[in-house]
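In the part that follows, the structures are each spelled out as structure tokens.
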Structure P
Amino acid sequence: MSSADPTGGRFPVRVFGGPTALFEYGGLRFLTDPTFDAPGDYHQGGRKILTKTAPAAGGPADLGRVDVVLLSHDEHPDNLDVSGRALLADVPLTLTTPGGGRRLGEGARGLADWESVELDRPGGGTVTVTGVPAVHGPGPREEVEPVTGQVVGFVLTGRDLPTVYVSGDNASLDAVREIADRFGPVDTAVLFAGAPRFPVLFDGALIVLDSAQAVEAARILGARRVVPVHYDGWAHFTEGRAELVAAFTAAGLADRLDLGDRG
């Protein structure tokens, strides 16, 4: 990607609500964390664990071809719900955590930290997808993972293509710094935000970035564009669009914030 390109290699990103977004990159079509169920409650062990409050801005039938699902983790229904799980059967490749790759079986591949896979582009050449660290909660990863499970982020690169970072459910700015050291500056950062909290987890501390941290992540990455996802449609998100816009505006980075094309 030439730094002389004033657009930063921008491409359309369709956002569907929650963590779900669709974009074309290098001729391949990528879908993040598919969640298309209707609003309602999710239960585990006889108790309500999550509530979806709004429908997706479209359904699987509206997607067209999907070549790759970038699945930050498969264990939480706000990242992979019932309809999203069914959709995976029609997608050639799902990239996810090592544990998720084993659980999801055929068509899924787990990526450890800094592990890469090369994907053939339709017109020749390749896209490289690298798994990058993500921590789904506060504190050290080894303390967080036993509670919230493995999570993976992704960096996409290719010859004459912009650098794209998809954060997944990450709350760690230290992880963002590691990624920036290897891949920065980033042209487009798809940042999971929303400041989700649960009183019963980590004393109510953040388990994914809040709006102020999304701004700091953008600075660390040197991101030319930030497309936020994972901030609407679920009851445990405590910050939404207004907070994101306010935070980026206050930081003087409003021109870098791109709310995507809805549905």
Structure Q
Amino acid sequence: MGFGTMAQTFNAVTVENGTGMGRFMLVCEHASNAFPDAFGDLGIDADTARSHVAWDPGALALARALSKRLDSVLIHAGVSRLIQDLNRPPNAQSAMPEKSEVYLIPGNRDLTTAERLRRTREIYIPFHARVAAELAQRLARGEQPAFVTVHSFTPVYFGQPRNVEIGFIHDGDASFAETVLDRARVTTGHRCELNAPYSAADGVAHTLRLHATPYGLRHVMIEVRNDLLAEDAAVTRIADGLAEALRRALEWLEDVGNGKETV
């Protein structure tokens, strides 16, 4: 098709700032709208390939800005979520959706078991294996990194506008997400909400559940409305505010755990 996102070769996963000394791990599962030749264009047009159903616009730029500010490792995906959604278990229909919101995805219709296995082996397994490996190294050093996934969402979904600007989502333990939310309302100046526009009940906490929850790690999924990430200056402002909120939240929870009464 040649809509600017095709590539002969691809990396299922990329690690940036792997030697960062910060206390966070950042993951961006929907960083790319690349459609490698090995999987084709799935029969979609250029507009669909650029839309929010193919990736999370602005999420990678924000994740990179947070990685820099927090001096922390960032792991991000290299293919479109329509080929393999890395924030869904491989058995989920939404991992390789035939329809996403109002968009039909012809190349995902009636996928064979062999094709689902191929995508899982070439994309899902390498990605999550690398996340697990990076985490294991930090755990082996006695670290307990705060686990943060970075996403964006569309301002209008199924024709309904969304007023929330930044959402904070958690898996089983809400403490870190709630604490980040309280700080972000001050540091970002945006309308922030808990478990919006999604929650774990919507099946969006797969990466958190796979990597953070089993180790009892503090964790949060950050969702930023993508119209707020359309310009570099806006990404910078939001990254500044979110990085400060994440740092303050982690410090406060540690102080409380150590019996200190700080605010």
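Every number here is computed from the coordinates shown, using simple stated rules; none is lab data. Since the structure is predicted, the reported quantities are computational estimates derived from the model, not experimental observations. Cβ atoms are built from the backbone, for glycine too; each structure is taken alone.
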Which entry (P, Q) yields the derived value -5500 for helix-only ellipticity at 222 nm (-39500 (n - 2.57) for each DSSP H run of 4 or more, over all residues; to 500): P
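For relative contact order in percent (Cα under 8 Å, 6 or more apart), find whichever of P, Q sits highest and give me its label. Mind showing how you got there, number by number?
Details: P: 18; Q: 22.
By relative contact order in percent (Cα under 8 Å, 6 or more apart), the leading structure of P, Q is Q.
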Among P, Q, which structure scores highest (criterion: FRET efficiency 1/(1 + (r/R0)^6) of positions 216 and 240 (r between Cβ atoms, R0 = 25 Å, to 0.05)): P
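Here mean count of other Cβ atoms within 10 Å over residues 128-135 has been calculated and equals 22.9, so which of P, Q was it run on? Walk me through the numbers on the way to the answer.
On the way: P: 22.9; Q: 17.0.
The value was obtained from structure P.
For FRET efficiency 1/(1 + (r/R0)^6) of positions 64 and 144 (r between Cβ atoms, R0 = 25 Å, to 0.05), which of the structures P, Q scores highest?
Values: P: 0.10; Q: 0.60.
Once FRET efficiency 1/(1 + (r/R0)^6) of positions 64 and 144 (r between Cβ atoms, R0 = 25 Å, to 0.05) is tallied for P, Q, the winner is Q.
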With mean count of other Cβ atoms within 10 Å over residues 24-31 derived as 26.5, matching label from P, Q: Q
